[in-house]
Structure 1
Amino acid sequence: MFNDKFKEVISKEGVVSIVSCADGEAHVVNTWNSYLVLPDEERILLPAWAMRKTEKKVDKNNNVLLTLGSKEVDGRMGPGTGFLIKGTAKFISSGPEFDMMKNKFSFLTRVLEVTVSSVKQTI
């Protein structure tokens with residue numbers, strides 16, 4: 001699911017926006033490309049420190065959107081490439097993947113796991 005262009009983009013620094021929605025209200029939180037971990041071809045793991053409002057939204061509606069990009073990677077029309085990711089999310093607070101992420105990102109209190117349903121290059 002994650003092509004070489006996507007992997008190249010997340011290897012460069014850039015902002016990741018995570019959108020959750022429940023109770024008729026969208027919520028956006030940001031993180032960094034360098035915080036994304038791809039344990040397999042269907043999931044993205046992200047360290048969560050705060051993200052309390054995101055977690056409350058995900059508890060009610062686990063559908064999320066992520067956008068990310070980097071101006072350092074050439075896209076379809078020149079410099080800069082971005083992606084839109086659709087998926088479902090859950091927060092993990094224990095287990096082997098939590099421990100692996102805690103070793104990489106000591107600040108996390110939970111891990112946001114996104115099971116990806118689609119990845120679309122937007123620029």
Structure 2
Amino acid sequence: MINLFSINDQFIIADLPGYGYAKVSIEVQNQWQKNLEEYLVKRNSLKLLVQFIDSRHEIQKNDLQMQEWLEYNGLKSIVIATKIDLTPKSKIQATINNLKTATKREVFPFSTVNKRYNDAIIDYLESTIL
């Protein structure tokens with residue numbers, strides 16, 4: 001299932017929930033992977049991919065595999081470090097730097113509790129894809 005969200009009536013974000021985390025059979029995972037690849041690679045209107053990574057944990061193998069796949073397919077992407085409000089303030093910059101190093105992508109912190117990060121993300125998206 002793909003959830004679509006309109007942002008400021010300027011662009012649409014397509015959310016692919018559960019990718020990498022859903023508890024489903026290998027057969028279902030393989031079908032999802034095939035569908036995901038087709039959706040991302042053949043989508044001419046796709047301008048940028050946003051990969052959400054939980055900032056509370058070390059980067060996962062599937063996160064790195066996704067980055068490798070994006071690179072291989074020449075798809076532009078950024079990383080949003082979610083739940084940054086649950087990361088100790090003294091470790092936020094180190095967490096962001098570690099994600100930048102691991103993914104070789106632009107990384108933005110994000111919190112649903114603290115909205116102060118939202119403007120930087122929206123500004124980047126507007127300047128990059130509009």
Structure 3
Amino acid sequence: MTSSDVGFIIFDMALTGVIIAYFVFTIAGIWKTFEKAGEPGWASIVPFMNLYKLCKIGFGVGWLFLVSFVPVVNFILNIILGIKMAQAFGRGVLFGLGIAFLPGIFYMILGFGSATYQGQTNVINKI
């Protein structure tokens with residue numbers, strides 16, 4: 001084992017630690033966001049249920065999570081869901097784009113910040 005191999009191993013371990021920390025912070029932020037919206041926080045760690053609850057909080061109807069199984073449409077749904085989540089907590093469109101593309105950071109801000117749940121707004125509530 002050469003010194004460059006040791007360097008790669010240390011780098012890989014550090015990168016793995018950063019990735020694990022990012023996911024832990026994301027889960028903690030979503031947990032607190034769920035609690036602010038009146039949903040159980042533990043639902044953030046249950047597969048499929050977490051997306052159902054996010055759609056329920058953002059859109060007002062949880063069944064829209066089924067759309068996420070359609071390729072390409074799931075990417076668009078993620079962006080719209082981020083914007084709707086931001087609006088449900090009184091934040092703007094740019095914050096919603098932050099939720100869509102950097103969820104670990106923006107869910108932490110949403111969950112642990114001063115934002116309060118105001119409910120859904122807009123058209124999809126009538127579906």
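All of the numbers you see were taken from the coordinates with simple rules; none came from a lab. Here the structure is a predicted model, which means the values were calculated and not measured. Cβ atoms are built from the backbone, for glycine too; each structure is taken alone.
A compact table of results
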quantity	calculated
Structure responsible for 9.5, with mean projected area of the Cα convex hull in nm² calculated and labels 1, 2, 3 on offer	3
When mean count of other Cβ atoms within 10 Å over residues 88-95 is computed for each of 1, 2, 3, the largest belongs to	3
Source structure (of 1, 2, 3) for helix-only ellipticity at 222 nm (-39500 (n - 2.57) for each DSSP H run of 4 or more, over all residues; to 500), computed value -5500	1
